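These are the structures, in C-alpha cells.
Read-outs throughout are calculated quantities, based only on the coordinates presented, and are distinct from any laboratory measurement. Bear in mind that the values here come from a model prediction, so they are computed numbers and not experimental data. Cβ atoms are built from the backbone, for glycine too; each structure is taken alone.
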Structure P
Amino acid sequence: MVSVPEFSHILSPVVNRTLSDEVVERLRKAILNGHFAPGEQLREASLAERLGVSRGPVREALKRLEREGLVVVGRNRRTYTARLSLQDLEELYSLRSALEPLALRYACRRATPDDLAAMQAVVDTMAEYLARGITEQEAAELDLRFHELIYQASRHQRLFKFWTSLRHQIYIFLLSRNVADPDFRDQAVRGHQEILDAIKARDEERCVMIIEAHLQVGYDRARRSYKPAS
C-alpha cells in the first residue's frame, strides 16, 4: 500500500501574521484616522524608519493599500494618500445603490437570529454614543459595521467580496459627515433601525425602499462637504 505523505506540519495553524500584515494594518489605521492628510506623500524610507522595519515590508504594504484605494501612485512613481474626488463619491454611491438593495433582499431571506442580534447591538451602540457625544471615527465605524453585517447576512460570497473592495473608501467618505448636525443625529439611529425592522419582517420591497432613501441622505450629506466648483 502506498503511504500518504504527512502534510499536517505544512497546514498547521498560522501562529503570527507577517511583518507586512502588521505594517499594512498600522498604515491603514493611520490613513483612516487622518494621521496623513489627503494627497500627502508617503516616503518608504521615512515610514520604514518610523515603524522600525526595512523598506521591503513598507513597499509591499503600500502596494496593498493602493489596491484598496487608500493610496495612489503618481506619474512620478511617488506614493500619496488618496484624495477622493467628487467623481469617486459619485461612483461609490452608484455602486452602493446597485449592490445594497440586492444584499438586503438576500439578507431578508437568509439572516439568522444571530445576524439580527448583531445588527441590533450596533444600532443600540449608535444610540448610546450619540447620547454622550459621538466622534466622526465612531460614527463611521458603526455605520460601516452595520452595513457590513447586512452583506454578511446575505450569505452571498461574491457580493460580500465586492463590498470588501469598497469599504475602506466608503469609510473615508463617512468621515466627511458632520456628526454634530441634528439631521445626522436624527437619521443615524432611526434610519438603521428602520432597515433592521424591515429585515426582521422579511419585507424585501420595504427594505429596498428604505435603503434607497438611506443612501440618498448619506450621499447628499457627503456631497455637501465638497466645495462648489469654481
Structure Q
Amino acid sequence: MGQSYFIFNGRDCREMGVRLVSPIGLVRPEERVEHVQIPGRAGDLTRLEGDDIYNSYIQTAEISVQGALNVRNVLSWLRGAGYLTTSSEPDRRQMARVIGAITLDRVSKYLDAWRGQVQFYCQPFKELLWERPETISAAGSIVNNGDVVCKPLWKLTTSDAAVTLTVSHSDGSTTSMESMTVTNVGPALYIDSDGMEILSSDMRVSMAPWASGDFPVLRPGTGNYVSGSGWSSIEITKRERFL
C-alpha cells in the first residue's frame, strides 16, 4: 500500500513535508432527522427534514511535520476553505474548512519532528475529480452513478427556435418528471440545473424571460429518461454526488 496523503486547496501534503500518522478514514454523513416523542406511543416518530439532507461533519487528520523551519509554512497553508481529497478516495473531492486550533508538538528534544492534529469541517457530498460529459443525440436513458440527486449542466445544440428538455424518472412504483421549455433560442442553449440559470450560446445572456418549467435533475440509478424537442444533441455534465 502506498503512502497515505491528503490534498487541500490544490496542495499535496507530501509536497509540504507533511506525513499522515494514520490514513484518514471514510465517513458516512448523518442524515438530518428529527425524533419526535408522542405521548402514549412507544418509540419515536422520525421526521426527515427533506430528501438528501445530510449534516456536515468533522474529519481529523493526525499529521507529522519534519523541520521547525517548515512548521510555519504548514500552519500558513492549513487555513481557510477549499477542496479536500484523501488517499482513501483519491478520485473524489469535497468542500472543507480548517477549524479549531492546530498545535504541533515536538516529538522529542533530539528529533526535529513535530506532531499534531488538523480538523476539517467537511460538507457532506463528494464529487468526482474528473468528469467526462456524456453526449446524446436522441431521447434515451441516462444513469446517475451517484448516491443522491444530481443537478447537471445541459448544453443543447438546437434545431429550432423553441426547445423543450424533459427528464422523467421511474423507480418501478412511482414516476415523476421535470420539463423546461425555452423559446427564442440561438444555435445552442445552456441549462444549469444547479445554479438555476438558463444561458445563451455564449453563456452571457440570461434566457430566463423566455423559459418556463422546472430545472431537470437526475435521480440515482438508471430510471432517468431524457426526451424533448427542438434539439439535435445534448452534452450533459452530470455533476454526480456521493456520500
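helix-only ellipticity at 222 nm (-39500 (n - 2.57) for each DSSP H run of 4 or more, over all residues; to 500) was computed and gave -23000; which structure, P, Q, did it come from?
Clearly, the read-out refers to P.
Given 3.6 as the derived value for distance in nm of label points 7 Å out along Cα→Cβ at positions 25 and 153, which of the supplied structures P, Q does it correspond to?
Computed on structure Q.
Looking just at distance in nm of label points 7 Å out along Cα→Cβ at positions 129 and 161, which of the labels P, Q belongs to the structure with the highest value?
When distance in nm of label points 7 Å out along Cα→Cβ at positions 129 and 161 is calculated for P, Q, structure Q comes out on top.
Give the label, chosen from P, Q, of the structure having the highest value of percent of Cα pairs over 26 Å apart.
Of structures P, Q, the maximum of percent of Cα pairs over 26 Å apart occurs in Q.
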